[in-house]
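Scrolling down, you'll hit the structures one after another.
Read-outs: derived from the displayed coordinates by stated rules, not from any lab. Only a predicted model underlies this, so the values are computations on that prediction, with no experimental measurement involved. Cβ atoms are built from the backbone, for glycine too; each structure is taken alone.
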Structure P
C-alpha cells in the first residue's frame, strides 16, 4: 500500500513538473493547429475577447509576434565583446509586457498573483491594453495594424506620430495584420 502511494505521488509530481513549462506550438502558422495542441489557449483567448472585445485572432497574432508563443521570452541581451550587458527592455512573457504597464494592469484589475508566463494572464493583459488603446486613441479593435503600432510604441508614442517614419515597425505591423487576418480565416474553418 505504501509503495503504491509513493508511486502515485511520484507520478503526480512528474505531471506537475511537466505542466510547468509549455513548449511553443509545433505549427504556429495555423491557429487551428495551435488550439488543437493547446485547447485551453482557445478558452483563454475567447474569455479575453468576451471581457475586452479584442478578437481572438488579433490577440493570438500579437502573442505569435511578440514571443513566438514562448512563455519566458525576453529581449536579447546585448554584449560588449564577451560581457553581457543589461537588457534594453523589461519585456517578458507571452505578451512581452514591460514592468510598468504590467504593474498598471495588475493594479487596475486586482490581479496581484498573475504571471506574464501564463497564457491566460497574457491574453487578458493584451485585451485590457488594446481596450485602453481603443478608448484613448479611437483605434478599432478589428484593426490589428494600428493596434500593434500603438501596443509597440505605447499610447503616447503613437500620439507623437514618430512611428510613421519607422520602416521596420511599419513592416512588422503589416506582418501582424497579415497574421491576424490569416488566423481569422483559419478560425472560421476550424471551429
Structure Q
C-alpha cells in the first residue's frame, strides 16, 4: 500500500495523534512525565521524512488525564515541548501540538472525534486546507475526526481489525509511522 494516489506535496498538512502513534501508550494510565514518554520505534526518523514532504505537521491529542486531575496542563506542555525538541534534533519538525484536556463526558468541540483542534490549527496556520490534509491515528475517534474534517485517514495499528469493522472510516493502514513514511 502506498500514499502516491494522494499526490502529497508541501501544500499538504499531516495531523498526527500522539499516544499509540508517536509514543508508547500506557495502558489504563497517562503519560504524565517526560520520563514516562517513550518514542515508538522509527518515529523520529518517520517525522524527519514527513517534514521533507508535508508543509505542516500538527499533533492533535486527547489528554483527559488533565480533566481527571491526574496531571496538570504544565505537565502536558512540558512533555510536548521536549517531544518537539527531540524531533528537531533528529532533523524533523512538529509545527504545533494541540490537545484537549476535557473529559469525554464534557462533549467538548475540542475533543476528538470533534474537529475543534483541526479548526484551531487552521486559524493558527491559515494556509492549512483540511481537504489537503491527512489524519494518522490509532483509534476510532482519530478516524472519525479525520473524516469529519474532510481528510483522508491513516490507521496506525499492527492489527487491521478496526479497519475491517469500519472500512468507510479508514483509507490507509500501516503498522507504524515508519511504514507510512516508506509509503510516501
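Figure out for me which of the structures P, Q the number 22 belongs to, where relative contact order in percent (Cα under 8 Å, 6 or more apart) was derived from the coordinates.
Numbers: P: 22; Q: 25.
Answer by label: P.
Kindly point out which one of P, Q the value -21000 was derived from, the read-out being helix-only ellipticity at 222 nm (-39500 (n - 2.57) for each DSSP H run of 4 or more, over all residues; to 500). If you can, show how the numbers build up before the last one.
Values: P: -21000; Q: -9000.
Among P, Q, the structure yielding -21000 for helix-only ellipticity at 222 nm (-39500 (n - 2.57) for each DSSP H run of 4 or more, over all residues; to 500) is P.
When distance in nm of label points 7 Å out along Cα→Cβ at positions 31 and 79 is compared over structures P, Q, which one is greatest?
Working: P: 3.8; Q: 0.6.
Once distance in nm of label points 7 Å out along Cα→Cβ at positions 31 and 79 is worked out for each structure, P has the highest.
If distance in nm of label points 7 Å out along Cα→Cβ at positions 63 and 87 computes to 1.9, which of P, Q did it come from? Show your work: numbers first, answer last.
Numbers: P: 1.9; Q: 1.3.
So the calculation was done on P.
Tell me which of P, Q gives 174 when you compute volume of the Cα convex hull per residue in Å³.
Details: P: 174; Q: 110.
Derived from the structure labelled P.
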